[in-house]
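Each in structure tokens, the structures are laid out below.
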Structure P
């Protein structure tokens, strides 16, 4: 790849890393990774989701309904924890930032190649 292009990509990466959204994301992610309650809920949800897929494969629809209710209960618990809510919000903000950057780059490239 062209050195100028790589330099510009590096500038974009530096811009992202300096953004308050990215710094906030790193801080919340660290807090989240130390929160045993949240980690246990996430682990249990993943386990239940695997069970649901397995039971669906076996055509055991009654068990799937029971498992889905448990998943829903755990998701409701998870989505009521302020730290997790803040995490999902900051992830959404960061994703929006990345999407905006992508759109700007695409628009620029499209304009230059027409």
Structure Q
């Protein structure tokens, strides 16, 4: 969870552009899907991509960035192979559909 209240541009579009840039920077990742969705009633951006690993293996990943209550929540599904990604995708999607995001009741978290 990232507090984005201090950012000038807190839109889903700006987060999408930043994430896509991070993924494709230096040719390390290839975006397969980038779409707007909803998680727990909040706007979200889902990005599915492959990334080059050791021995030129390709790893398939999914990131879901959710904007809720002036915060960015990131869910990541990362597997060891494209085959594993497909095998467990429906389970991960069911898990994501059960997420609930409540309005924070704290002022600040310090670590």
Structure R
């Protein structure tokens, strides 16, 4: 595939808007978890199911894997979106905007974990 100029890639509103929204969501998640984790003790509930209740307990620092996963999603989707942008603009835009949805789902799961705790 032919490389697309990076400057033109970031001038696209869908591409830059998706990346900025996902990064802001991930920054919010880092701040939210770091502020709310202070209220927890040494252990936190990390997984909950309807049938069994709490089934995974661990150190509260494991909650920081959620924003790290969000950062990984941002990096992979941005790279994939840039790689696809030269020939498949619509698909690249879909990939870049879907990362916002994934980061939003991670935020919802983090808030749910703090409600459980």
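Kindly point out which one of P, Q, R the value 2, 11, 21, 21, 18, 14, 8, 4, 1, 0 was derived from, the read-out being P(r) over Cα pairs in 5 Å bins from 0, in percent. Mind dumping the intermediate values first?
On the way: P: 2, 10, 13, 14, 12, 11, 11, 9, 8, 7, 3, 1; Q: 2, 11, 21, 21, 18, 14, 8, 4, 1, 0; R: 2, 12, 20, 17, 13, 11, 9, 7, 5, 3, 0.
Source structure: Q.
With helix-only ellipticity at 222 nm (-39500 (n - 2.57) for each DSSP H run of 4 or more, over all residues; to 500) derived from the coordinates and found to be -31000, which of P, Q, R does the value describe? The partial results should precede the final answer.
Values: P: -31000; Q: -8500; R: -23000.
For helix-only ellipticity at 222 nm (-39500 (n - 2.57) for each DSSP H run of 4 or more, over all residues; to 500), the value -31000 is produced by structure P.
With P(r) over Cα pairs in 5 Å bins from 0, in percent, for residues 33-96 alone derived from the coordinates and found to be 4, 16, 16, 13, 11, 10, 11, 10, 7, 2, 0, which of P, Q, R does the value describe?
Value 4, 16, 16, 13, 11, 10, 11, 10, 7, 2, 0 for P(r) over Cα pairs in 5 Å bins from 0, in percent, for residues 33-96 alone corresponds to R out of P, Q, R.
In terms of relative contact order in percent (Cα under 8 Å, 6 or more apart), which of structures P, Q, R is highest?
Numbers: P: 29; Q: 21; R: 37.
Going through P, Q, R one by one, relative contact order in percent (Cα under 8 Å, 6 or more apart) is largest in R.
Bear in mind that the values in this text are calculations on the coordinates, not laboratory data. Note that this is a predicted model, so its numbers are computed, not measured.
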